[in-house]
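Trainee: Down below are the structures I want you to see.
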Structure I
Amino acid sequence: MTVKHTSLARQPVSPWVKRFSALLPRHSRVLDVACGQGRHALFLASMGHRVEAVDRDVAATGALREVDGVSVTVCDLESEDWPYVERCFDAVIVTNYLFRPLLPKLIRSLDRGGLLIYETFMVGNELFGSPRNPDFLLRENELLDLIDGHLDPLAFEQGDVFEPRRAKVQRLCARNP
């Protein structure tokens, strides 16, 4: 059954994800980490990619199970074993989520030439809203530091954004050599 993504996704696709997912060849294998209701999984599947969407929230991911090109795994990434030990992807997408111990696993889940497309909040965001907890806020240049020696950065930004709301974010697109 094909479900129109406009009926499911309530938030717009991140311009950062849209920009760098354009680098992916058609039918790429993509992992959408902490996918929530699946706005990026839906977008990527509509572009012809095969998407694995993972999140701990069964209710949020429920409708994704009916979407062609999307497979759903329910997993608490912070307390359960990494479900992709034996799999590699052409891209790993992460937005609005940070669990630092997961980052090495994300890097190992990239196929040769694969892209890590990451966008989340950084220190300073507490001035604009949640998250405010420093455990969920990247420090300055932290994404660059975390990939150093592992991935080749293609693009990196950090600072204030104003859409869809004011926030302080860090964005990275990096390639597995």
Structure II
Amino acid sequence: MKKIMASTVILLGVLIIAACGKTIEEEKVKAEENVEKAFQTKSENANEEIQSIKFNLPSGFTIKDESPNNIILEKGDHPYILFYNPNEDLKSNALYDGVVEHANKVITNKTFADEERFGYLVINEMDKDIYEVTAGIGGFKATSESDLKTLAADAELLMEIVNSTSFKE
């Protein structure tokens, strides 16, 4: 009787822990919602100017490196890449097409548009529980690798950065 009771308690514990865990489907939906909301929200004012662009560098982020058209941002030891193509406007889908073309296991491919801009979110599975997240608007995109627990938050953050990015006047 003790073995049955112990087995039941263990089984219930495992089921409760499993029920509390995030699934890729839940995080995917949350990421899509977060990114769409960030796309539609008025962007933060730029607080950083580098190369030919200006953007809002979120609190806790630093600029780690830069090369032509690429800026490597970092929060802690987590890198984020901000890329821009000065030949593409805010309605362009050229960067989006390239992201989709090079993705091998797309989890999410969601686009957003308004009268002035074309935006997108692409989540590509890299390895088990490691995802490449890319958010973009026209000729600007930001990419990072995320695990399941940070996927939705990273996706939103990437869109917030891209949404605040523009060319210097």
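Trainee: Assign the value 0.8, calculated as distance in nm of label points 7 Å out along Cα→Cβ at positions 85 and 141, to the correct structure from I, II.
Mentor: Computing distance in nm of label points 7 Å out along Cα→Cβ at positions 85 and 141 on every structure in I, II gives 0.8 only for II.
Trainee: Follow-up question, since we're still on this one. With relative contact order in percent (Cα under 8 Å, 6 or more apart) as the yardstick, tell me which of I, II scores highest.
Mentor: Top value of relative contact order in percent (Cα under 8 Å, 6 or more apart), among I, II, belongs to structure II.
Trainee: Just checking, which of I, II has the largest value of FRET efficiency 1/(1 + (r/R0)^6) of positions 93 and 157 (r between Cβ atoms, R0 = 25 Å, to 0.05)?
Mentor: Once FRET efficiency 1/(1 + (r/R0)^6) of positions 93 and 157 (r between Cβ atoms, R0 = 25 Å, to 0.05) is tallied for I, II, the winner is I.
Trainee: A value of 35 was computed for percent of Cα pairs over 23 Å apart, for residues 37-132 alone; which of I, II is the source structure?
Mentor: II
Trainee: One of I, II was used to calculate helix-only ellipticity at 222 nm (-39500 (n - 2.57) for each DSSP H run of 4 or more, over all residues; to 500), giving -4000; which?
Mentor: I
Trainee: One of I, II was used to compute percent of Cα pairs over 23 Å apart, and the result was 42. Which label is that?
Mentor: Going label by label, the one that fits is II.
Trainee: Something else now. Check the numbers for mean count of other Cβ atoms within 10 Å over residues 61-68 across I, II and tell me which is largest.
Mentor: For this comparison of mean count of other Cβ atoms within 10 Å over residues 61-68, the top structure is I.
We did not get these values from a lab; they are worked out from the coordinates using the rules stated. From a predicted model like this one, the values you see are computed outputs, not experimental measurements. Cβ atoms are built from the backbone, for glycine too; each structure is taken alone.
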